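Nothing in this text is a laboratory measurement; each read-out follows from the coordinates by a stated rule. Being a predicted model, the structure only gives us computed values, none of them experimental. Cβ atoms are built from the backbone, for glycine too; each structure is taken alone.
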Structure I
Amino acid sequence: MMNNYEEVKDVYTIEVLADGLSHYIRAAVLQALKKKQKMRIPELLKVLKDQDLPVERNSIRPHLYKLMYSGIIEIIRIEGKDYVILKKDVKILVREVRNDE
């Protein structure tokens, strides 16, 4: 464990998480949610459009569903409005393996 992060070793879980993170729009969604952990979809769209990312209300939903299926975010309805909530902060750590290790 590293700073309350858990190493994922189960290959199925790794596949599900990797699939959820495998698009630049979804990576940008996670970056936005790390700054503000609960956002309405229009607010999230504005943040992404401010980064010149090609997203619209109808094109963001499949990305959100993929992240939701991965267990990284949750979509909840409060007083008739949908909110996207960061459920898990995901870090990908990569290190080079040397022959002398």
Structure II
Amino acid sequence: MFEKIDYWVSAASYSDRNGTWLLEAALIHPNIGESHDYGEEWTREEIIDKCDVFVFCLITKDAKGNWKRGGQLRKIETDKGVFIRVDGLEKTGDYLGDIPFIEEIE
């Protein structure tokens, strides 16, 4: 079940770093009211630092243009490092589900 959501994540940008798919940045929206128009890009490091304190969930628009809540971001620690994932798998690399790329919405 979801905890109180502090921030929404609506888009992401990734890069391949030595064969590992890592988040470069994500578009973050504070959970204040019904509007998700205000958003700012946070780096991977900023999100990892705040994952222990705040709850982040994905948010996407459905076919009718309504916002729909997605999975919760989790910080996953493996022997290969720390990763951000919504599926909870202990796999190498970041995975934020099926949200758009930041470049697609700009």
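Each of I, II could give helix-only ellipticity at 222 nm (-39500 (n - 2.57) for each DSSP H run of 4 or more, over all residues; to 500), but the derived value -2000 comes from II.
Which of I, II yields 1.6 for distance in nm of label points 7 Å out along Cα→Cβ at positions 66 and 82, as computed?
On the way: I: 1.6; II: 3.7.
Structure of origin is I.
Match the computed value 22, 16, 12 of semi-axes √(5λ) of the Cα gyration tensor in Å to one of the structures I, II, and report its label. Checking each candidate, the match is II. Among candidates I, II, the computation of distance in nm of label points 7 Å out along Cα→Cβ at positions 42 and 74 that gave 2.5 used structure I.
Name the one structure among I, II that distance in nm of label points 7 Å out along Cα→Cβ at positions 18 and 90 of 1.2 was derived from.
Values: I: 1.2; II: 2.1.
Computing distance in nm of label points 7 Å out along Cα→Cβ at positions 18 and 90 on every structure in I, II gives 1.2 only for I.
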